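> The following blocks contain the structures, represented as structure tokens.
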Structure P
Amino acid sequence: MTSLASTITCPVCGHQKTETMPTDACQYFYDCEGCQTVLKPKPGDCCVFCSYGDVPCPPMQLARLGGGQESCCATEMPEKTKATKDWVGNAQSFAVAWGFPMGLIIVGLFVDPPARTILWAAALAWMGTACILNARRCRRTHCRFTGPYYLAMILPVLFLGSGAISVGFFGWLTLGAAILVGSRIIWWASERMLGRYS
């Protein structure tokens, strides 16, 4: 008979907590309550319970008893499949989804504020939508965060474009830099913490 309770021990701080394991899904991430570290399975393990729990996941328990599949993640999309579906990894799709709209943001610096507002809002909507769609296609980690970020940045663009405050060219330049640099920071930080695909 399989057990659904497993005590996870954080390898960073040693915090322990007994959790109830899912029977129909693979738990790939676990947030340690002691140090807030996000745990991921060790190489070769299918889930955090198999890596850090005192009892492995139910499918692995069944496999050791001679029945069932060997991994609760057998239906997970293979890494190679994710990579082939990833628009970021393809130069042509990257150019269409992000290169072209980034170009519009740069071009927008050289036109008057009303036209700049339209170009930037359209570019941000384009990139945000592309990120969200790519996250659904291949589960690319940073796209889950940069998509909403790009869409949210439409609001300050519309605010400046409305003329509610006068910021001049350098105000627009600062906002443009914040948009592009901010998205790169989100990209780096999210994939450093959670991996390329999650």
Structure Q
Amino acid sequence: MNQAKGREAQKARTRTLIVAAAGGLTQPTVEQAADAAGVSRATAYRYFPTQEALSVELESGDVWREVEALVIDPQTADVGARLDRLIDAVVRTVYAEERHVRTALRVYHDIWLRDPDSPVRKGRRMDWIDKTISPVAAEARESLRLALALAISPDAVTMLKDVARLDAEQTRRVLKGAARAMLRAAEQLDGKSEGASPQAG
């Protein structure tokens, strides 16, 4: 693991530690979460500069529970079907918990605006995507996961609602179509790679 990745891993562990400690308290303040986690209050405020930021993080586990359960047990090896089900769950959650989702998006931007060097929350989508596309050949997986990050996210859903004026069903169709197209492209590239013959020396 290189130095940059090591720092990112440490930041993720620190965030997880603070959130876990806060989760064991009743309506904790940032200071109380820091004390319970055994980190300095200054460190806790780097991750959660406002009380709202901590509250949003604590609520998010319940908000995304359906999606988390789905990626743990996808119930099919068909990656296209997995993507469809994941998108259905994300869209359903965004519409059901729209106030939380929009508040969270604002909070994450606010943290960066306060301090561009602050540890911005990584989010859940890459973990969702990685588990969903795990049956895809390794050679095609990296480019596919990055492309899917554009389609499988709360911000994609709110963007299509606000900018394109789509309803939930239209949003599902658009995102599923985009995800399926990305999957086909990745599979085609992988097929070409496997079929390529070595150059004569």
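> If we compute relative contact order in percent (Cα under 8 Å, 6 or more apart) for structures P, Q, which one ends up with the highest value?
Q
> Figure out for me which of the structures P, Q the number 2.2 belongs to, where distance in nm of label points 7 Å out along Cα→Cβ at positions 9 and 129 was derived from the coordinates.
Going label by label, the one that fits is Q.
> So if we calculate distance in nm of label points 7 Å out along Cα→Cβ at positions 57 and 169 for every structure here (P, Q), which label has the highest result?
Evaluating distance in nm of label points 7 Å out along Cα→Cβ at positions 57 and 169 on every structure, the highest lands on P.
> Supply the structure label, taken from P, Q, corresponding to FRET efficiency 1/(1 + (r/R0)^6) of positions 65 and 177 (r between Cβ atoms, R0 = 30 Å, to 0.05) with the calculated value 0.00.
P
> Consider the structures P, Q: one of them gives -16000 for helix-only ellipticity at 222 nm (-39500 (n - 2.57) for each DSSP H run of 4 or more, over all residues; to 500) as calculated from the coordinates. Say which.
P
> Say we calculate Kirkwood radius over Cα pairs in Å, for residues 89-184 alone for every structure; which of P, Q gives the highest result?
That would be structure Q.
> Follow-up question, since we're still on this one. Can you say which of P, Q returns -0.58, -0.66, -0.92, -1.12 when log10 I(q)/I(0) by the Debye sum over Cα atoms at q = 0.10, 0.11, 0.15, 0.18 Å⁻¹ is computed?
It was calculated from structure P.
Every read-out reported here was derived from the displayed coordinates using simple, explicitly stated rules and does not represent laboratory data. Since we're looking at a predicted model, the values are computed, not measured. Cβ atoms are built from the backbone, for glycine too; each structure is taken alone.
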